[in-house]
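Following this line, the structures themselves.
Derivation of every value follows stated rules applied to the coordinates shown; laboratory data play no part. What you see is a predicted model, and the numbers here were worked out from it, not measured in a lab. Cβ atoms are built from the backbone, for glycine too; each structure is taken alone.
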Structure P
Amino acid sequence: MFTLGINAAYHDPAACLVQDGRVIAAAEEERFTGIKHGKRPVPFSTWELPFHAMDYCLREAGIRLADVDHIAYSYDPYLLLNGRGGDAIALPLEPSRHPAAGEWESPWDPLFLSSIVNAPRHLAGGFPHHLQQRFQGIRWNGPFRWHFVNHHLAHAASAFHASPFPRAAVLTLDGRGEKATTTYSRGEGTRLHPLGEVHMPHSLGMLYEKVTEHLGFLHSSDEYKVMALAAYGRRRYEAEFREIVQLGEGGDYRLGHLHLAERFGPPRPRGARIEQQHCDLAHSLQKALEEAVLHLSAWLRTASGETRLCLAGGAALNCVMNSRLRDEGPFEEVWVQPAAGDAGTALGAALWIDARVRGSGERAYRMEHAFLGPRFPDDEIEQLLRWSQTPFHRLRDFAEEVACLLAQDRIVGCFRGRMEFGPRALGSRSILASPIPRAMQARLNEIKDREDFRPVAPMVLQEEADNWFEGAGVSPFMLFVAKVLPHQADRIPAVRHVDGTARVQTVSREHHPDGHALLKAFQSLTGVPVLVNTSFNTRGRPIVCTPRDALECFWTSPLDALAIGSFLVEKKDRPS
């Protein structure tokens, strides 16, 4: 049985294909279109279906859309339609004079909901012409069965059904779903038992988004920049955030008024100089989020009776918060789904519907790695290199040759194997560098045209992690931070943030053999089993997906070399 999961409602459109409980493929639409987070400048096209990501998933399985049994869309518009059913397709195509439902915040909400209700029709007739092979010949009502899945339920299933735990508490923290912003549940087998939820307008995720925008960054996109900036600040606005975030009993919380300009002064214009007050605001916001989540998780631990926690939703990409929850929270173990944002709801919706339809109490899948995207054979890569007249040579030993370049402080783009699912590059679509030179972080930020305050992250041999980072444990998805051990700090200064932490990725031989071999080879040359790993892209662009993307990014940025498949490309003006 094939189940295709789709996210397309807000941002980060994505697709995921599940066969009999096992994930076959998953990818974000932005990797194919080049439009980061799926945010087109054209109004409302955010809701377009992820046709390219769906096409990839079908191609990976060798099937057409007509072979799919179920489609799971990670948003349920009927939760906001007050019981309206079939006549929902007649919702107006522009703001109307009819009174809006109480849950609607904008006169455009009817169009938003109408677009989602009509998603099956868009699927049948709106696909791009060059994808006809896999989409042609279907009707809007089949042969598949269509399912709308509650957005936060899809988040929760993405966390629990992919986790290593047979039972656990589940917490979702997002900007918003249909109505919910935060949900609590207890997972057991393939079931999720709801324990409570918080509704709009009370949303920790939306609070973080609004402050992100106030600080001159893009909301639903640049929240990780605010997290990084927070390390430079102090708790200057602690009292203000205690007024804003009002923690209650039973997992409930309320937000006070969010007139940010009244509380914190005028917003920072985008691109303007960052002052200490901006750092202090970011720091105070980050601490408010962490302390709120610790409070909520304490209630969830008691209400669920579970000792393990699964976490998803956009706020679960905040690795500083995750680490504090892991270290100071009431749960013995915390697992975060690597595509925790909205893209991951495609995974959760597919796993949820698959489990419901098959009726199995056993889960067949455990997300031990995130390499679920496209791969490209060497013959295709070589053909592109020759067509583009790119000088190259075939690698005799990937790990040895690339490690040698890195040990010479060369910066290398790495394009090998299947692309990662989620926002983190984990070695398959990465820019790699040595962590030993102190200036390497600045070099990388210059190459990627990033803000100076942003750190770069380390990948480390899993068996060596605890010798370099305090309590690193097993962290394959780069979703937790750990302190760099004091006696190692001067050996890897490029990956140590201003607060002494690093966002660690541990690499095992079992799940990432290429990365493990490369780290071993670098260790044999330098004595350091750590590399800098940042995403293979430049500012405003998604992570590269295809060999052509990799070549374009390489030639339009000051990278020194490109390891692409079994081949190496070096720039002519670099020493051999």
Structure Q
Amino acid sequence: MNTRHRLLPRFLSLAALLIYSPLQAQQEVGFIENFALAENREEALKQLIPGTEDYYYYHALHFQNERKVAALKEILTQWENQFKKSSKRKQIENREALIRYSDDPAATLAYLKKELHLTLNHQQEGKAREAKHPSVLDQKKVSWKTFLADARKKSGNLQHLDESAFHLFLASNPKLSSSERRDLLSRARVPDLPGLLDLILADLKSQTSKGFGEFQIHKSLTKLQLEKLLAGKKDLINHEGYVETYLSKLLPGADENLASSPKVREAYLTRAWKFAETLPPSFTSLKAHLLYQRLVHDRALGKENQKRFLTYLALPRNASYLNLDWRKNEEVAWRHAADLGRDFRQITTLPPVQGSDEKLVKAYLLEFLKDAKDSKKFAPFLRENWLRAVFAESKITHGIGKPTDWASLLSPAQFQALKDRVDIEFAATSQEIYALNDEVTLKVNLKNVPKLIVKVFEINTLNYYRNWNDEVSTDIDLDGLVANHVEVHEYQDAPQRTTTHDFTLPALANRRGLWVVEFIGGGKSSRAVIRKGALGILTIRR
């Protein structure tokens, strides 16, 4: 039996007991209480006078509760004969009709229609018309397959298929003609299309392809997709467009700063070189660019790597200090000699070599040769007399042994020039970026500077920007400006010896601003620009 049907009679029975007629209200409360609480209600009924309304009412209610249907029918008949119209009897009859709904729903509904005078003859406004048109679309005519077949039939490509439908279209693994495939690739923008790599590979292997980079989707591929593409077409490693696209995928994310974070820069250079070292000789310029930047990075951290330096020396490039015999080596791809000045900033964001790389090469040699017995490791790549002079300079400037022990490796003029040379150079390991609360300490390599003057100039940044509309550089004209802070240092070092000194500038502690620090000595000067904090543009939207 339906749960709703089971609960309905009980609910209505309870509701009927809570409804009192005017006659019930006149009955003495004492009998109602006795009847309701009696353990034997038949004994309680004997208190009523036969033939009265209450006599019939409570007997009928008792028979109804006990479900004595025959006795109920008989008492109702007697009641009707005695009282033709009785509201109390109508309550019992209504209650009985509702109680019997679960047993005979049709009889109950018929009773309610009769008592409530329900006709249920309402009709739809207007004349009902016979439907002459279908109410459901023919799915064969409006399905995706039907529309797709119609779109492909209209032309030899996919111009009637919108880009937004590419994913659904390719999910069914359709067979595409060459023109359809190229039309799809020319308009595709997202790299997660089903079977995209297979389409690109098929197109790259076709005679109509103009190579990698012809379509924008090539540059939108992920690093993993590019690697899978290379596995399917090995000669892509020779394609400049592919190499540049792959390198762009190795760049750090937008929330990482390649220029200001040594950790991020080193991780990127490691990734980039791991890929670049597998490239053919035609990419020597790119290899030299990446290795040069890694050598600069390592030197700034004081972590010069001899193996990496030798790898760089082995790259063919045009430089005056190279061994002429090595330049004649046919095994070296000299026809692909590196162009050190080539700008790869659009790919790596790193600057090109400014001029020659001789200064960096010499700086590495000075470090590696100071404790070396000889220079044989580097001899195959470097001109003999140039390397011999650097070897001697490394020993002399680092104070290894006596200067006279190495003077024979130099001509008298070279030795005198080395002795007289004045160096005021900032160490490669000097800190480049300072936070507001950082202590500013500059590392400076000094040679042949018996007296050093340190001047600190504070620059009015706002006025400078207003007047010159440019960043402050070491070329700023300081004539006429009074230094905010001046120090004088005197040294007794041998003129041929290079020593490193730390200069702490307490006047710059816990301050925002921009300063130029100038070191002057021996007729030479060097400058450093210290910037703590920066000016920017603040946009206020109203």
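Structures P, Q were shown, and relative contact order in percent (Cα under 8 Å, 6 or more apart) at 15 was computed from P. Looking at percent of Cα pairs over 36 Å apart for structures P, Q, the greatest value goes to Q.
Name the one structure among P, Q that helix-only ellipticity at 222 nm (-39500 (n - 2.57) for each DSSP H run of 4 or more, over all residues; to 500) of -9000 was derived from. Of the structures listed, the value fits P. Thinking of P, Q, which structure, once distance in nm of label points 7 Å out along Cα→Cβ at positions 300 and 508 is computed, gives back 2.4? Source structure: P.
Comparing FRET efficiency 1/(1 + (r/R0)^6) of positions 76 and 532 (r between Cβ atoms, R0 = 41 Å, to 0.05) across structures P, Q, the highest figure is found for P.
Ranked by mean count of other Cβ atoms within 10 Å over residues 52-59, structures P, Q are led by P, which has the greatest value.
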